[in-house]
Structure P
Amino acid sequence: MPRLWTAVLLLGLPLLAHAVEEKDQVVTDRPDFVESSNVVGAGRFQIETSFALERDKAHGGKQRTYSTPTLLRFGLSDNWEARIETDGRMRVVTDDPGGGRQTDNGYADVSLGVKWHMADADGALPSMGVLAHLDLDSGTAAFRAPGKGGSLRLAAEWELPGDLGLGVMPGLAWQRDDNGARYTSAILGVVLGKEWNERFRSFIEYSAPQIARGRHGGTVTTFDVGAAYLLTDLVQVDSALSRGLNRNTPDWSWTVGLSIKF
């Protein structure tokens, strides 16, 4: 009988190891700016939603922007996913230097996209994914872009010693400025993350959602810190704080989010 149990154990170890390796766990594209290179998996659905607040002081006035950024991810195969993204419900409160106040309410534009997981990590080579998005001028008047746009990004992730991870995301975006003129801008994000245990991770990040000429709004860039915690393998809560690094960027922004995988 002991020999039988030994044989069963030896035969079962590879299956057990495979089960651990294939453990189903939510992997999100938030709260950092740099996207994950992974997709949600064939037939899976994932929602990543949040509340966000931006505060900015410009020309003696103050502006507060409230939004509900939301990303819906649908697994088309083991390497492809479809995506619907929006900043959701919006509210902007502007206090001018003269004491007046203006409030705008409405909904942000919607972006449609796909992500392709093109390569797994292999030695010194990173895990890589490609993201393509089409931005629709579909929001309410106060928040609608002056025309359709789009973006193409590459997400690359390296696993480093000490449970550290490095992510880099370069890209290009095509859009219109406030005058309706078409222009192309660059995108760049670099994030360093740390997994403290199986549930908790934190990160620091440099992000530049827009690198453009001054006549097209200039460069927007931030320094970000944040963390995420797994309540279960399929439910994540997170938060992040960003500091604007130049006058084109809101002074401060903060977000708290919830992500669920089905």
Structure Q
Amino acid sequence: MSTGHRRHLLVIGIGAGDPGHLTLAAINAMRRSEVFFILGKGPEKSSLTDLRHRMLDAHTTGPYRVVEADDPPRDRSAQETGDYTAAVRDWRARRADVCERLIRDELGPGDTGAFLVWGDPALYDSTLGILAEIEERGTVALDVEVIPGISSVSALAARHRTTLNQVGRPVHITPARRLAEVAPNGDGDIVVMLDAHESFDQIEGGDVWIYWGAYLGTPDEILVSGPLPQVADRIRSLRAEARARHGWIMDTYLLRIEEEQPRRDTGPA
């Protein structure tokens, strides 16, 4: 176990893409940080890194350093081969190796560093799990503080002017690969994340309504809502066009069964 002063780390949720999603708590935390750690995801997703730099330029008031490293690649084929959990565990371990080295070498004992996390650190993000793994290794002593952010799920509901749940009913949040287990059955609404394969195609029945959004909070934002059978082809087409244009896509959607749906259809923003 390392000795001496502990390193203080802030895990700061920065919202779903809109610079206005930054909370006052997030801005205050950024101003307390001396070192910011950023894992880049390659040139295709450089806009994600660029936004972080713009936020730092706009809101930090004192001297700081930015330490960047490449995010280890992840085996995306594992979802089809059935080794998904093992692949994610391996990827997180390699990410922990990178983060451990950065924290040990770039953040002095007693100093404060920060990770700027897309959306909210508590929802489908690996940063907290990786820091917990580093602590378990015992090589670096950490104090971790979490500042929540506006998630893509919250942004989706806000942009569609709807709620995530209906009165007295639950809402499920699931990765797309588990959608079949909680497919709409009248027992609550479903938020689907991390969908690389348009899993809404699995859903049958004409009474399912979808609220879909991509690049939420950014200038490239796209919104579609309507009865799933009527708008599914449109969503598939928009996804294909957007992926071809940007090289990547981040989207999420809400599925709902309801006797009376609002009679509106939101097109591309």
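Of the structures labelled P, Q, one was used to calculate relative contact order in percent (Cα under 8 Å, 6 or more apart), giving 17. Name it.
Details: P: 17; Q: 23.
Label of the source structure: P.
Quick check: 1.4 is what I get for distance in nm of label points 7 Å out along Cα→Cβ at positions 154 and 186, calculated from one of P, Q. Which structure matches?
It was calculated from structure P.
If helix-only ellipticity at 222 nm (-39500 (n - 2.57) for each DSSP H run of 4 or more, over all residues; to 500) is calculated from each of P, Q, which structure is the one that comes out at -2500?
Derived from the structure labelled P.
Read-outs: derived from the displayed coordinates by stated rules, not from any lab. All figures in this text were calculated on a predicted structure; none of them were measured in a lab. Cβ atoms are built from the backbone, for glycine too; each structure is taken alone.
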